[in-house]
Structure I
């Protein structure tokens, strides 16, 4: 429960920060990361969409009853985070890998809940 709470809060915080920008941007970010952030901001709809998915997924991830759904909602965002770090900022890959491991663990643990979605 504690891991799920922290995982959910991390994504809720990340989503809220995309709306309110209350966490300072570090001064030592690589140029590629800054350019990626500028590109997402210039598109206009990407950050709000990702923020809403992060907030919704984080909220769903906390209660046990909706945790499996929250994991599926957050999964594509988490894949994007992993790919971003692999391609643009490999030095920051440790925390996303831990979060991805938690997410995969939860998906595997709840795999029977997903069977009705793929039954023919």
Structure II
């Protein structure tokens, strides 16, 4: 049971931003706004979606990429965040699970996700 004022505020936030459909296993490129002092810039963060959580305004998703020296980097982003400038779907993955936490323990070819053919 939410307050009507909060519901109308959340509905306005949902309507103001369009988000492409993606799911776990998809490879996406995000444009994340970074603030450094009084300057801002957009930095790309590209990786595999390993899970989505929540719904509505509170929805978040986790992205995992392999950084320098084969170190895994995971970031959790709010789906309707103002710091996300763009979400681009690069590849659709063929997976059978909603959460791909098992990728954390895999490296190399074992961590590859087969591409979904359309």
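A short reminder: the numbers here are calculations on the coordinates, not readings from a lab. In this text the structure is predicted, and so the values were computed from the model without any measurement. Cβ atoms are built from the backbone, for glycine too; each structure is taken alone.
Summary of computed values
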{"item": "If helix-only ellipticity at 222 nm (-39500 (n - 2.57) for each DSSP H run of 4 or more, over all residues; to 500) is computed and equals -25500, the structure in I, II", "result": "I"}
{"item": "Structure with the greatest value (metric distance in nm of label points 7 Å out along Cα→Cβ at positions 15 and 63, set I, II)", "result": "II"}
{"item": "Among I, II, which structure scores highest (criterion: FRET efficiency 1/(1 + (r/R0)^6) of positions 39 and 103 (r between Cβ atoms, R0 = 41 Å, to 0.05))", "result": "I"}
{"item": "Value -1.06, calculated as log10 I(q)/I(0) by the Debye sum over Cα atoms at q = 0.27 Å⁻¹, for residues 7-46 alone, assigned to which of I, II", "result": "I"}
{"item": "Structure from which 15.8 was derived, Kirkwood radius over Cα pairs in Å, options I, II", "result": "II"}
{"item": "Mean count of other Cβ atoms within 10 Å over residues 23-30 - structure with the largest value, from I, II", "result": "II"}
